[in-house]
Structure I
């Protein structure tokens, strides 16, 4: 656990240089995964040495002392290029993003920058300029996206903590495909200052880890108000101190959202999760609202993408890869009426969420409709006819961003390599309760957080 690792380094029982050196060696050993755009070895080792010196001097280096972290390459880190996985964007950050400064203040060590879907606008991390990021469970498959590099680095055991961004599922989808835990926070909970936007009214920053307890420790370091971020909100940040009692939960299965074909492995795991939750005493009910249907989402819900990219795109669209060039071209065509209708739809969806959460404590869905995607293949098996991979991967992840609520993807204690994943969704600002529920599910062996270690070769560089 990262909190235990931080305690051991802070107590002088382990050396930060030893821990960080192992992570850097593992990053090099797993180079074929293409998880990193930059391995920041010299700077990471220098920071580790300074942490060890602080400990030797009797100073408290922080709760995440010496914990190696990989950050998505659209989050600024002072003195490093922020590429966003693009062909042309290479500014050197003059100041670290708020989330990076908070991680470092907690004692963490940034060991590198991770690969992503170009400008975070996709779900596969198959990048035309940097090559595909590969899934450690099966390198022929995608780790998901857009935060694929961060998920792959965690799943491969290179680092215990990866940082990603999530605008429509870009933390939770890679978590699901890599057997990790992925937390999408309430919009406004974790600062966006110094994070390159995809759609700022939807963007969030969140952790990818191998356990719920690790996700909670990372959340404790990341969350909180930032006056420099116009989207940041002043809400108290609570950290779970113990698992939530499952026998007090009323869990909603949202319809028509979950009423779609699923890959057999996903369908079986979701059914297993519901059965185990019911056996643990939770009340499971169906909740139906016509707004809970991802197929209703207007294309103009992502119109902000055009605002970010219009000048670059109009100057030279060929600087973008073919997949997102086609999508951005359509984004440029949205009218004011399109955008207005999209805003109205989002407002109606949030009212529907309020109605639903008045009846239940949490919502439960699969995390994705399919467990994997072959690199280079545009379709997947979502439980019926082959369908576009973006549809199957994002079906369950997009609506929480549009609602603005927190959501957690975590693996089920069920067969699979990686194990299949579920999504738990909570009301606004209830991250602590959400994490406590995930913690309880792990204790009850409903979820398999930590199962990511199974089946992946990491040699002697595993960080526990």
Structure II
């Protein structure tokens, strides 16, 4: 109780008592503001967590495999009026006859006609050709090399030349198939040995399979350098990275791709340190298409963002936060991409896209709520909502986002790199990890070679056989 004087209906406090109550009031006001900020932060956090629960591959960076059994997966594609299946004018593919078959079986007319004459002696009108593509009964061929050893009358012994050294060995062709199945089709050693036994009737040890991979890896050292050189000289290059476990630790496989070349490299670091060690991006002067990972900004090349990633983030902002500007930006980017596909991106349409872009940014600036400055300042930047951070990306990175509009060689997205890196995730799904660093390096180099020669149209099995023989295909530069 504070001592006070009662004058009629008024209460008069002493000065010290008044100051004490005023200080207490200020203290309570600050606590209320602090609690309001805490409540606001908790509400935002709840919304963020609820939004995370609603994330899937269509509105975030999550892979499709994480979608589970979703009943409906919506994407950003516009519904087409075309019917399902091949369209009119589509060039179909079918089995075609070869000019020189491996074996010919003749079916002759035999017997007698109703008139009693021998049909086999009748006039031949024509011969119908019917070809059957199948595997031969015996898939394994054993070749014996008989090496002559002769002794001259002078006593000198001469031996015929033969590249096969051991008494019994597997040839380069079957080694090539083993490398292809293990490194490209991800068939583990045990299942590969079962396949070899079932199909070819041979039993191949782990040592032979590992030696084939190692032999191919060693012979492709120069070829890997050629692929790097070709990528560094390209106008547009796609980059991506993904995590994978090696020796029980998290490592990163970095990919660099064009329509003709692919390179994979594994490093312990995801950022600049790992990219520098691979050695492609530090000397690259063209246009790098990527998914906005901050480490790519360390390089002096021109940058272009993957708009498919941006569309997914915009979709999340539209669905979970209800921002109109995000919906309009989705429509604009998809429309601009369709204009490019149709060859309608002239100066007028480009100007229109830019104007619409700026208008949407203006609407977004008005639509996003201002940041609340906390009463009690904390270290670091003020936490911003995801929708605001995305809007700032569109404000600060307009050139990188719309580069596909201004440059015909720049694609709308980074799908090329994602297709190439997807096989690494499949490898991880099947094998789980790499047990040794050498095994990871072998996989990356051989996979780079096979992916590149496939893009350039070379027969894969022949190319691997040449590599094992020490004569890999010269990569076209």
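What follows is calculated from the coordinates using simple rules that are stated; it is not laboratory data. Everything quoted here is computed from the prediction, not taken from an experiment. Cβ atoms are built from the backbone, for glycine too; each structure is taken alone.
So the values come out like this:
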{"quantity": "Value 3.9, calculated as distance in nm of label points 7 Å out along Cα→Cβ at positions 128 and 408, assigned to which of I, II", "calculated": "I"}
{"quantity": "Structure with the greatest value (metric percent of Cα pairs over 30 Å apart, set I, II)", "calculated": "II"}
{"quantity": "helix-only ellipticity at 222 nm (-39500 (n - 2.57) for each DSSP H run of 4 or more, over all residues; to 500) from the coordinates reads -14000; which among I, II", "calculated": "II"}
{"quantity": "Given 4.4 for distance in nm of label points 7 Å out along Cα→Cβ at positions 24 and 368, calculated: source structure among I, II", "calculated": "II"}
{"quantity": "If distance in nm of label points 7 Å out along Cα→Cβ at positions 136 and 312 is computed and equals 3.0, the structure in I, II", "calculated": "I"}
